[in-house]
Structure I
Amino acid sequence: MGLWNLSPSPFHSALSAREGKDLIKEAYRAGIRTFDTAFSYGEADSLLSAAMRELGTHGFSVISKVMPVPTLRKKAMISLRRLGIGRFSVLLLHWPSDDDAIMRGMEDLIALKEEGLTEAIGVSNFPLPLLRKTASRFPVEYHERPLSLIWNKDWEEEKALGIRTLAYAPLGMGLLSGRYRSADGLPDERKNLKAVSSPAFPELLRELSGDASLALSWVYSMHPWGVVSGFSHRGDTALLRSVREIGKEKMTRLTALADAVTACSGSDNIFAHRWL
């Protein structure tokens, strides 16, 4: 379960602390034992810790992310305290930056792993050329990136690297959840995503016909190492049980549409963020 939507963001609607904890507990009861968070998600760490205490369990794992900044170690330790755990399962550099910052950040992650404060390390949101470059210099075990029918950039090439990929936003930040028939009326920054302006986007929505399980099944069929799903409503976890095999003809149509939607953006990431 991804905890991004438990924190403030212009890309999703805000959830209350109570709603957040209820969703975490529902996910746990549905069998989810790994939770994806980040230092920049604010109260998400504390909500996860509180939800686990209320469930009376310590049986969960955490993937977390910290920006490649000089205070990376300090922020990682703060996150561990907020979470009430002794170590991360995976700790990642949250976003790319300049070469010097990435080098210092990876060296910090390696040290934290050697000290037993994280089991594995990696990066998040790195474009393919930078991912290749970083992996040639450091032991990048995981890469967390968006992967969905509205963003599949360089996916086939990335698979060839042999890095464990964690695919987040499998429903395109909710755009493919079946709750929207078009981009009209989106209440937040999702309306400004390049994917939404693609001529292929309405065609993709028609092909899905409101079937969120089809969009999610497509992501699983891409065979990332793991899929990070965010939940916004009670009962959303039930969607995970509907993942199924997609017929060859349908897969071909969906993948062609995904290629077309992704190609509308000249950016290396779905948000069109820029870095040094």
Structure II
Amino acid sequence: MEVCVVSGKGGTGRTTVSVGLAVALGDLSAPNPIELIDCDVEAPNDHLYLRCADAGEEPVLVPVPFWAPEGCTACGACARACEFSGLTLLGDRVEVFPERCHSCGACTAACPTGALTEGVRRVGVVRSASSPGVALRWGELDAGATRAAPVIQAARHGRRPGSQRVLDGPPGSSCSLVAAARGADMALLVTEPTPFGLHDLELAWRAVTLLGVPSAVVLNKAQRREGRIHSFCRARGVPILLEIPLDRDLAQAGARGVPLPVADPAYGPVLRGLWSCLETVFAPRRAV
């Protein structure tokens, strides 16, 4: 079971839910620890909640074209083949812009003389660590790098068969969300009862729906009344599986980096019940 926890905007409590789920499930006696993957590669912070030391790291390398003037006829075929303006022909010289390259290989395939070859460029790193019951991996995008998707994909790589995985997705509904949620069994959409929360919930819901990933909602900072979030979910048949109330003590614990089941032990069985619901109700739908 692989569940991706996402939100259309930052600050809704996505990491609170992700880390809370991992800690709650990690408290159970199991032969294998639950895997927690922090896919917010521009600002990963799951490791701050778990307070674990690094156990290793792997660089993330992506293919990029390299131009050699020898043999180049300045035909411009490479520039015409690139849909991302990753390189251009300036007179008799090919200028490559690595930060725009999407590593598709179209330019090297189009070059008739072999003047373009593929090399590699580092865009980030994947780190790994562990704490009791939880195996943690997180990606970090290098300073100046612009493509988060390869780092997210590298962090997700290597899933053990039959493992339980929580993916702490990135905020927003762009390519980073797609890289984190594509292929997951389930998406948990974390939102808050505000106009911005509703607007960005709809964007995230549309994104995971287009990916074919079934979804449910966790409403954080919930009030004691129904509102537009409830109306939105009813209209689209998206269940709200958990409401976490607006609580000063929980907010202060989160600011100190204390996981939800540690801040309030009552949330341990609540979050395990949420996971059990995802396994018994939603995972079979994904398998159909």
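All of the numbers you see were taken from the coordinates with simple rules; none came from a lab. A quick note: this is a predicted structure, and the numbers were derived from the prediction, not measured. Cβ atoms are built from the backbone, for glycine too; each structure is taken alone.
For relative contact order in percent (Cα under 8 Å, 6 or more apart), which structure out of I, II has the highest calculated value? Working shown, then result.
Details: I: 18; II: 27.
Top value of relative contact order in percent (Cα under 8 Å, 6 or more apart) goes to structure II.
Taking FRET efficiency 1/(1 + (r/R0)^6) of positions 160 and 248 (r between Cβ atoms, R0 = 41 Å, to 0.05) for each of I, II, which is largest?
Sorting by FRET efficiency 1/(1 + (r/R0)^6) of positions 160 and 248 (r between Cβ atoms, R0 = 41 Å, to 0.05) in descending order puts I first.
Comparing mean count of other Cβ atoms within 10 Å over residues 32-39 across I, II, which structure shows the greatest value? Mind dumping the intermediate values first?
Working: I: 20.4; II: 23.5.
Biggest value here belongs to II.
Thinking only about distance in nm of label points 7 Å out along Cα→Cβ at positions 40 and 224, which of I, II has the largest value? Please list the in-between numbers first.
Values: I: 1.7; II: 3.0.
Biggest value here belongs to II.
Tell me which structure, out of I, II, gives -9000 once helix-only ellipticity at 222 nm (-39500 (n - 2.57) for each DSSP H run of 4 or more, over all residues; to 500) is calculated.
II
Work out the source of 21.7, 71 here, i.e. which of I, II gives that when Rg and Dmax of the Cα atoms in Å is computed.
Numbers: I: 18.2, 51; II: 21.7, 71.
Going label by label, the one that fits is II.
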